[in-house]
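S.K.: There are structures below to look over.
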Structure I
């Protein structure tokens, strides 16, 4: 991986760290490629049982596209009569979103500061978001005459409803962390000084948990939002059969009977 995104795996937990603090973790091409590759590697690695998405520095989680780089490539495209600049959505952002939302393992986002534009989108891709009390959120897209990308048009309405999502998208503004918690964007707020420790605890607990069951829960939630009750009940039956056949289910039942804490294998 490039230095702009750090990737580490330890005891079943993959940690992906956005690492351009001097640029508020804005996504230049190198960072976008590295994030895409890290997310896809974590998704494919069977030894990885949970993912922690975090960022370096204390000002920003990620402010989205690096506009300084963007304006240069945009003007070059205009002069050449080409449209390569916006292909970054297809080449970089979409693969990141698919990897984070569809991987069969839980993803935790530790939001340490401002999450704007695509940075907001990446945070929304996580299954659980822990934010520092200094964090803030902004859709940003309309503010630079763009529409939503990085999955925001899919994730945000599902979290806060289409009306509130339209409000934040049409009229971009800074949403402070307490309001974000009230809206359902953030699951938990912690003091900024405690964010790394608390997010690590949550992510490690998930990495030590029943991975097959977590994958089924993640799939069930996504499925139920777009299907009828009868279809969802059928999906629950399918997924419960899968979870029930896992080694971890047997371990959990045996531990319950023995009044012991289960030690899951992730399979």
Structure II
């Protein structure tokens, strides 16, 4: 495998994890535009642990995920008072606050960035992607996921039947932050250099767009959306200056044809039934 291909596949995996972090929150009917902030926390914390403290990468990623998850829970409590666009704007503000923090934090290099991380292979990245995809798939078959969907459909009704909607939404924030942190840690150790500009508002938009494009009703949709966002622009390089316009037009066409995203449960069931009939 060439270095170019490996880099693209690693970027697909990292974006998949970022999209999954948004997917978990969307399952409760909430939208976060600040997951790049949690990604930044994971990237800088994991990098500091491996470079300065000499912690093995896997352990550093677990620690970064736990710390980011705790911060996500802390953010979740005040966020419960907000809904819709107000919650989206609040999380956007949090993401920009984290970016500004690392921009001025000397211990992590400030505006000059942080480097010295050991490069990890695309195989290591996809081991983490596969593990988290399996965890999300198992969660989608659990009672907890049904409770999350119930909160998304009608929070008042979910309260009336005895569900703890508060803990459900806070738990979603915590898990989302942990997954985003793993994405950030892998990003840092694959690219071996990070700076605050890597974790701006555009990064959060990429996460949301990958979920919407790939399918927001099933975890595997995040993988499909991430693959399209990373690989499709590379296939349009021959268009030169027209590449962004062509890419945007293709995205609009896809969303007009498949409003629910490319992949959803009904599509999977259709293929399953066809296979069984054959």
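S.K.: Thinking of I, II, which structure, once relative contact order in percent (Cα under 8 Å, 6 or more apart) is computed, gives back 17?
M.R.: Only structure I yields this read-out.
S.K.: Consider the structures I, II: one of them gives -14500 for helix-only ellipticity at 222 nm (-39500 (n - 2.57) for each DSSP H run of 4 or more, over all residues; to 500) as calculated from the coordinates. Say which.
M.R.: Label of the originating structure: I.
S.K.: Please compute distance in nm of label points 7 Å out along Cα→Cβ at positions 67 and 99 for structures I, II and give me the label with the greatest value.
M.R.: When distance in nm of label points 7 Å out along Cα→Cβ at positions 67 and 99 is calculated for I, II, structure I comes out on top.
Every number here is computed from the coordinates shown, using simple stated rules; none is lab data. Not measured: the values here are computed from a predicted model. Cβ atoms are built from the backbone, for glycine too; each structure is taken alone.
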